[in-house]
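Trainee: Listed below are the structures to be examined.
Quick note: the coordinates plus some simple rules give every number you see, no bench work behind them. This structure is a prediction, so every number in the text was calculated from the model and none was measured. Cβ atoms are built from the backbone, for glycine too; each structure is taken alone.
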Structure I
Amino acid sequence: MQLKATLALGALLMSGAAFAQTKAPEPDYALSYNVGAVTEYRYRGISQSGKNPALQFGADVAHKSGFYLGTWGSTISWIKDSSIPGVASAKGPLELDVYGGYKGAFNDLVSFDVGGLQYWYPGNSYKNITGENANTFELYGGVTVSVVTLKYSHSLTNLFGTPNSKGSGYLDLSATFDLGNGLSLVPHVGAQKIRNFDTYRDWSLTLAKDVNGLVISGALVGTDWKQHFDAPYLLPGSGSRDLAAPALVVGLKKNF
């Protein structure tokens, strides 16, 4: 009996070793993508869609070394809404972002992310309004310690068609709290310095629920634009709607 038990144990160990040896290796690349919609598209606190709903999508490719490439897009209206009736008109219904960079970690607690991001507005004619194209390029760098992330973005071009704004910067402080059961809470504060203009601040608080890759979110978003400049953020095409006023933004996104 002892001999049979020994042989059986040896066979089990050998089969386990063989299974471990044939286990599929970690893939060099990982592909992910998503599609979704929001009740309005807010960026750095300001509505990019005239406080109307927007469709959004994204795709990312990441290498196991830490390098990554990605793209993200959304419908927008701010370029068209900037048209001045009877004076100048502009078009550009889509924002398409292309980015790439490197993510790494110093240890289990501290990680970093550096890269570049091109904001591209295909076929836009925003220079009819300001004399500058809306396309913008930024370099960014961020450090995450536990659940807190500090990130800085610096424009190497004029910022979204604002004349003489090359060298503008955005500082972003956020945290991601895992509440369990697919729930997360993300508070955020940011400061956008527009060179040769001024600085405004934005904030948000986002609660999200992930159900097997389907993410439902609600975010309270706002800025100090009206308080800081003593005027609402208005565009000719958006009427009297303050595009920087506090609002609740609801989103639905599916991750694949």
Structure II
Amino acid sequence: MSECKYKRVMLKLSGEAMAGKNGFGIDFEVAKRIATEIKELVDMGVQVGAVIGAGNIWRGREGGGMDRATADYMGMLATCINALALQNSLEDLGIETRVQSAIEMKEIAEPYIRRRAIRHLEKGRVVIFAAGSGNPYFTTDTAAALRAAEIEAECILLAKKVDGVYDKDPNKFDDAIKFDTLDYKQVIELGLTVMDSTAITLCMDNDIPIIVFALDEAGNIRKAATGEEYGTIIDNFAKEAAEDCQ
């Protein structure tokens, strides 16, 4: 099995990934597969943090005339449901985990404390960061970038439905062109919908590479982390790091 240069990574999962083909709710077979792939990284000695969205349960913008802040808080709570499902799947495989929530709910999760999160990672536990950043008007993409900076993750593994970043939607346009590498400014200037602009800027300011890959096939998380399958790398120095990882 390939070894990875990265010792600490942040895995960003969309809520839709947890729904599988159902499109809504949680497909526990999918959760088990994701957990199995995370276990591969842990077995390689990689420290893994994870941020998960809530699109399989709730999206704030679907709140109609609802107050935006209220809708966003509902989305944060939905991420906690996904976090607990992923935690359960990981622990079924014997992986120690901790869920840390940006919104206090001490009966089901630890409060987010940076130093405690780092200590858990150092002990080989997977830390799942729930409730986004705890603030409305910010996405879970931004939360992933923020937590990655705080725990000093060496890269963000950004799992998507497609195998990288394209100049337009490859599901709608046959002539869509895939990028192998991009720098942060290109993502912003070209208006590419990889992560929101706040998240991209956070990564740029903190020199955190983003590796975009498809989650649809088993083993892709490991491949992205080891450089076996690049997908798209965002960061001026990420390509060199991935080559060293092979």
Structure III
Amino acid sequence: MSGTVALVTGASSGIGEAAALSLASRGAAVALAARRADRLATLAERIRADGGTALVVEADVTEQSAAVAAVHQTVSELGRLDTLVNNAGVMLLGPVVDAPVEEWQRMVSVNVMGLMYCAHAALPHLLAAAADGPRRVADMVNVSSVAGRVARNGSGVYNATKHAVGAFSEALRQEVTGRYVRVSLVEPGAVATELAGHNRPEILEGLNQRFADMQRLEAEDIADTITYIITRPRHVAVNELLVRPTQQQA
């Protein structure tokens, strides 16, 4: 991936952080986007210490102007954009009955609109990279979830947002694949990250019980999947990958 530039959203922890490290190790210059600038700075230092190139982009992708600015800063300072990893997301579970609706609004804002804003802003640059770039192909990897395939009691709105990501990704794939912009969907199962930690205490307790006896995936496992997708030859497009812990049944 030498000579290419990747923008990773939600890069301050978990899958985003691991993906940024993986892509940087392959030679990509990496723009790190998230709200927590202090964590991004630490990650950037780590990448630079290993000889890589990293740019800190403080951004809240739920604001369209911030998503546009993140892409603009990436292209202005790193020179181009070949890869977008749309990873920013939030998982707030619980019943629909008597649910705090602000949790729904937050999930739709981050998981759906934030992803779409970043995709929209990045597409002209990805199309340009595919037409005249070092690899003559560009990639958008949208991180969804097994929740985008399997609906569960207590996950209704999270399911809805992740099903939306899948539909958007497939429609966009059909639109741009003929121009060598590959749109891929990654659907992780249970991963040991901070994602579940934003839930209300009673919801978090249930999640901990559900996965107590399961060896969950690590963020690096999904980063390996993302890197695999992006590093395929130009004529190979991996449209969708579901990755679950071996012990996870649904």
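Trainee: Consider the structures I, II, III: one of them gives -3500 for helix-only ellipticity at 222 nm (-39500 (n - 2.57) for each DSSP H run of 4 or more, over all residues; to 500) as calculated from the coordinates. Say which.
Mentor: Structure I accounts for this read-out.
Trainee: Who wins on distance in nm of label points 7 Å out along Cα→Cβ at positions 78 and 206 among I, II, III, i.e. which is largest?
Mentor: Top value of distance in nm of label points 7 Å out along Cα→Cβ at positions 78 and 206 goes to structure III.
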